[in-house]
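A.B. asks: Next up: some structures, all given as structure tokens.
Readers should treat all values here as calculations from the given coordinates under stated rules, not as data from a laboratory. Remember, predicted model here, so these are calculated numbers, not experimental data.
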Structure I
Amino acid sequence: MSTSTLITYSDPRSIGERTELIRSWHLRGAMAWELSQDSNDHALINALSPLLH
């Protein structure tokens, strides 16, 4: 049996791209699962800010 590991991450760019997708598809929002690894300047949550306005 073969096993593998998939590791993913989000950065401000990828969150910004997802934000644009959410807006262009007229979706109703986004969800953040875990924010404790965000930077002190809140770069990840700030990338979501276009959805909040």
Structure II
Amino acid sequence: ADLDRGLYRNRHLVENAFARLKHYRAVASRFDKLKRNYESVVAMACAFLWLPM
């Protein structure tokens, strides 16, 4: 099979990012009813993952 390794590597990174985001309960279960509130929770979770602690 002809496989584009660069594309697969990027896909793997995205899948890992979503897996790490789902560790946050509010992101995994989507408690917020409004889209903007949920987007804010996702942005905050991304910031926590990005910052070294």
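A.B. asks: Where does the value 43, 28, 16 come from, among I, II, when Cα extents along the principal axes in Å is the thing being computed?
C.D. replies: II
A.B. asks: helix-only ellipticity at 222 nm (-39500 (n - 2.57) for each DSSP H run of 4 or more, over all residues; to 500) computed as -22500: which structure among I, II?
C.D. replies: Among I, II, the structure yielding -22500 for helix-only ellipticity at 222 nm (-39500 (n - 2.57) for each DSSP H run of 4 or more, over all residues; to 500) is II.
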